[in-house]
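Enquirer: What follows is a set of structures for review.
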Structure I
Amino acid sequence: MESHKVIKYPLSTEKSVRLMESENKLVFVVSRDADKPDIKKAIEEMFKVKVIKINTSIEGSRKKAYVKLSPDTPAIDIATQLGLM
C-alpha cells in the first residue's frame, strides 16, 4: 500500500495534543484496510522518524492510529511540520 493512501490526515484534538505532549504520540486517521505494519512503514517513510508502537481503533467509519515515536523524535516537531501547532 502506498503511504499517501494509508495515512489520510493527522488529528488535532485536545486529546491528541495531550498525547503528543505527555506520551510523544501522534494520532492519524488512516485507511480502514491498512494494518499496523503498513501504517508504521508509511509514517516512517513520510516523516523520516522511528516508530516504536502503533495502536489502532475504529470509531464508526474512521480508523485512527495512535503512533508512538522514538524518544529522539519529539512528536511536537512533526506536528509543527504538519501545521498542527
Structure II
Amino acid sequence: MHQLGLGPQSCLAFEDSQIGCQASHAAGLTTIVTINSYTCSQTFTEAKLILDGLGEPSQPLRILSSNSLALEYVDMAFLHQFHRDYCGPA
C-alpha cells in the first residue's frame, strides 16, 4: 500500500484468517474475508463482508455475514461498488 502511494481508504484487503483480518483492520483497511476449512469457525468481527469463496458464474458463493447483498461471484464491478459503499472517496 505504501509503496504504491495509496492510503488505507483507497484499498481493500482480502483475508482468510482471524489474525489476518485483525491485522488488516488495524492497518485501517476495509476487509473482505473468504473462509477456508481451517478458519470457518473463527470470528471475523472486523470484516465488512464474509464469504465462503469468490464464486464463479457456474458455482455461486455464499455470503456468511449479515449482509443483504445479492451476489453470485466477486468481479471488478462488484469490488468498485463495494469500495464506494464501504470505503468512501479514495
Structure III
Amino acid sequence: MDVAAKLKIMPESPEVDLEKLREEIQAKLRGIADVKDFKEEPIAFGIKALILLVMVDDAEGGTDKVEETISALPAVESVQVIDVSRI
C-alpha cells in the first residue's frame, strides 16, 4: 500500500528561485518517491514555503529518505512532514 505525504519545505531565503528548487527536488527524488504536486504557501516577509505532495511506500521510516534528500539541498532551510495518509 502507498502513503501520500505532504511536506513543507522552507527555503533558505526569499531570494531562492522556487522554480529551480522544484526542479532540483524532482530530480533528486526520482527513484525515491513519486512527486505528485507542488504548491507555494506565503509565510512572511516575502518568504514562500513549498508544499510538496509525494507518494512513498508504506514502510518503516517511509518519509525519512525523502526528508533527508530534500534537506541536503543547499537552498533548503528545513523540511517538515505536515500530513501522512494511506491510499
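Rule-based calculations on the coordinates, nothing more; no lab input. None of the values given here were measured: they were computed from a predicted structure. Cβ atoms are built from the backbone, for glycine too; each structure is taken alone.
Enquirer: Given that distance in nm of label points 7 Å out along Cα→Cβ at positions 6 and 38, derived from a single structure, equals 1.8, which label among I, II, III identifies that structure? Mind dumping the intermediate values first?
Expert: Values: I: 0.9; II: 2.6; III: 1.8.
Of the structures listed, the value fits III.
Enquirer: Any idea which of I, II, III comes out highest on relative contact order in percent (Cα under 8 Å, 6 or more apart)? Could you put the intermediate results ahead of the total?
Expert: Values: I: 32; II: 23; III: 50.
Checked I, II, III; max of relative contact order in percent (Cα under 8 Å, 6 or more apart) sits with III.
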